[in-house]
1. 43, 39, 31 is what came out when Cα extents along the principal axes in Å, for residues 85-220 alone was calculated for one structure; which of 1, 2 is it?
2. Out of 1, 2, which one gives 2.9 for distance in nm of label points 7 Å out along Cα→Cβ at positions 133 and 285 as computed from the coordinates?
3. When mean projected area of the Cα convex hull in nm² is compared over structures 1, 2, which one is greatest?
4. Quick one: FRET efficiency 1/(1 + (r/R0)^6) of positions 165 and 205 (r between Cβ atoms, R0 = 41 Å, to 0.05) came out at 1.00 when computed from one of 1, 2, so which one is it?
5. Quick one: distance in nm of label points 7 Å out along Cα→Cβ at positions 173 and 277 came out at 0.3 when computed from one of 1, 2, so which one is it?
6. Which structure, out of 1, 2, was helix-only ellipticity at 222 nm (-39500 (n - 2.57) for each DSSP H run of 4 or more, over all residues; to 500) calculated from, if the result is -17000?
7. Going by FRET efficiency 1/(1 + (r/R0)^6) of positions 53 and 109 (r between Cβ atoms, R0 = 25 Å, to 0.05), which of structures 1, 2 comes out largest?
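Quick note: the coordinates plus some simple rules give every number you see, no bench work behind them. The model shown is predicted, which means the values in this text are computed figures rather than measured ones. Cβ atoms are built from the backbone, for glycine too; each structure is taken alone.
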Structure 1
Amino acid sequence: MKPPPHSQDRPVRFKTALALIAMLALPPAFSAAHLEDRIVAVVNSDLIMLSEVRREIEPERIRIARQHRGDDLAQRLKMAESMALTRMIERRLQLQEAKAQKIEISDQEVKQAAERMKRQGEAVDLTNPLDVKKVRDQLTLARVVDLVVRNTITVGDSETKRYYDAHRDRFVLPEEYTLSQILIRPRAPDGVAEALVKARQAMEELKHGEKFADVAARYSDGPNASQGERLGLVRQGELLPAIERAIAPLVPGGISDIIESQEGFHIIRVEEKSPKQFRQFEDVKFEIQGLIFQQKSEDVFHSWLDGLKNKANIEIKF
C-alpha cells in the first residue's frame, strides 16, 4: 500500500500506525472518568472512540491491575491497549466487508445465539443494546469468514494422502503393556531405608526363581497384592517416566530393577508388550482433512485480512 506522494497531512497508514499505537495515551487505570470521549482511530468511514477501547480492555485491565504495579503496570496496560486497538481495527474491516457482501443477521438469529451463549455460562442481556450488538457482530464475523474464506477451501484425497505419508509419526499408536508390579511403600517418613531393604529382599527371591505373583503377595503394599499385583493394560505415556524408562528395553517376562518414586519402590514385570503401530490411512483420513482444512483456513484468512488492511484508509488520532 503506497502512501500518496508529497502529502504533509496524509493519514497514518495501518503498518505505520501499528508502530505508533503504543504511544496512544489512554489513562493507565481508566480512573479519569471526567475525560471527554474522543476519536482514537478512523477505519475508512468508521470511527473508533476512546470509550470503545475502554470497554474492550476492561476485563484485561482488571486482571493486569491485580498482578502488576508501578511502571510494570503502566507498560503492560499500554501493550494491552495497543493489542485491543489492533483487534478493533481488524474487526471493523471485516464488518465493513460483511456489509459490502450484504450479510445481515436477523433478530431471531441473535436471540438463538444469545440463548446458546447463556447455556454455556456467558452473561448476555438482550435488553442491553451493547450486548445485542456484540452478539450480532460475532455472528456477522463468522458469516463473512465462512463466505470469503472457508467456502473457498477444498481438500482433495491426493492432498490428504501426501500429508499422511509425510507425517506418519503423528498417527502412531503408542506401545501397550500388560504389567504386574510389586510396590513397597515406606511405613513412616523415616522408613525409606527399611522399605528399600524389603524391596531388595523381594528382588533376591525373584532372582532365585520365585514366582512374581507369590513374591507380590508376600511383599507388595499395592491394592491387589493377593492377586499378584496385575496392573492390566497401560499405554506408553500413562506411566511414571522412571517406570517407562525402566521397562522400555524389557521383553515379555522381563523384570525391572528396583525403581524409586514418590509412592515408594517398584519392581515391574512385563507380561505382554505390543509395539507401536501406525494407524491406517482410512482410519485417519477425515482427521487429516480437518487438519489441512484448518491450516488452509488460517492461511487464507490472514491473506484476506492483509488485503483488507492494504486497501484501507486507516488513521490513528492522538
Structure 2
Amino acid sequence: MTPSFGPLKQIRAGELDIGYVEQGRADAMPVVLLHGWPYDIHSFAAVAPILTAAGYRVVVPYLRGYGTTRFVSTETLRNGQPAALALDVVTLMDALKIDKAVIGGFDWGARSADIVAALWPERVKALVSVSGYLIGSQAAGKTPLPPKAELQWWYQFYFATDRGREGYETNRRDFARLIWQLASPKWSFDDATFERSAAALDNPDHVAIVIHNYRWRLGLVNGEPRYDALEARLAQSPMISVPTITLEGDANGAPHPEPAAYAQRFSGKYEHRLLEGGVGHNPPQENPQEFAKAIVEAARL
C-alpha cells in the first residue's frame, strides 16, 4: 500500500467546509487533483510526491459528500448535479487564493475538471482528464442506449429506486468494492488500500450526494435554479480550449466514451494517451507515474 497523506486541512469555501491535503511550496504552480466515485483523495497518494518533487504545489480535496468535507448548513440541499460539483472546485481555488491551476481528475473528478476548463478557462493552465470529455446534460441522459451500454449503467438505474438508495446506504462498502473490481478488473488492490479509501464514504452526506447525482443525470430529480444557466451552457457541449491530455486505461471496465468520439471537443493543444498493462478506471492509483507525467507534460503544452 502506498503511504498515506499527511495531516488534512479544512477551509471554508462557499457552502462547504472542504477537507483537503496540500503538498509542495506555496509559491509553486498549483495542481488541483479531483477524485471520483466511489474513491477518495488516496487515488493521488502516490501522484502527489512525484509532482511536488517536480516543483508543483498539489491540492487534493475531498468532494462534497466524501471524507471530512461538510456542508456548513443543515438546510442546504445535498445537491450532486455536475454544475454544483464543478463550482466547488472554483470556490475552493478562490478560498486558497489560487488564480490558475493545472487540473486533473478521473470519473466524477474528470467531469468537474472538464466543466471548469470549459466554463472558466481563465482558471485552468492545463487539463488532464481520464476518459476525455465527460460533459453531458439531463436531455442526453434521457436518451436510451444500446442494451450492452445500458447494462454497464446498472447501478445508475438501481440508484433510481428506493430499494437502491437503501441498499447503498446499508451496503456501501460492499458496493464500492464491487465497483472497484468491475471498473478495474486487472487491479490487484489489497484490503488495506480499499479500506483506507472506503472510510471516506462514511461521510453523513455521501449517500444523498451519490443518489442525487445519478438521479439528476436521468432527469428524475431537479437541481437548483441557481445552476440553471451553467447547465444550459453545458448542454451545448462547449469546446475546451485549454491545453489538454486525455488518458484511458486499456482495461477500463466502467462506462466510458471512445477517444474518437470526443477528440474534436478539444480545440487547443491536445494529446490522447492509452495507458497499457491492465490499467483500469483509476489511473492515478493504478499507474501514478504515467498520470503524474501527463500533468507535468500538459502544463508544458
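1. On the way: 1: 83, 47, 30; 2: 43, 39, 31.
This figure was derived from 2.
2. Values: 1: 4.9; 2: 2.9.
That value comes from structure 2.
3. Checked 1, 2; max of mean projected area of the Cα convex hull in nm² sits with 1.
4. Working: 1: 0.20; 2: 1.00.
Only one of 1, 2 returns 1.00 for FRET efficiency 1/(1 + (r/R0)^6) of positions 165 and 205 (r between Cβ atoms, R0 = 41 Å, to 0.05), namely 2.
5. On the way: 1: 0.3; 2: 3.1.
The value was obtained from structure 1.
6. Working: 1: -17000; 2: -10500.
The value was obtained from structure 1.
7. Details: 1: 0.35; 2: 0.65.
If we compare FRET efficiency 1/(1 + (r/R0)^6) of positions 53 and 109 (r between Cβ atoms, R0 = 25 Å, to 0.05) over 1, 2, the biggest value is for 2.
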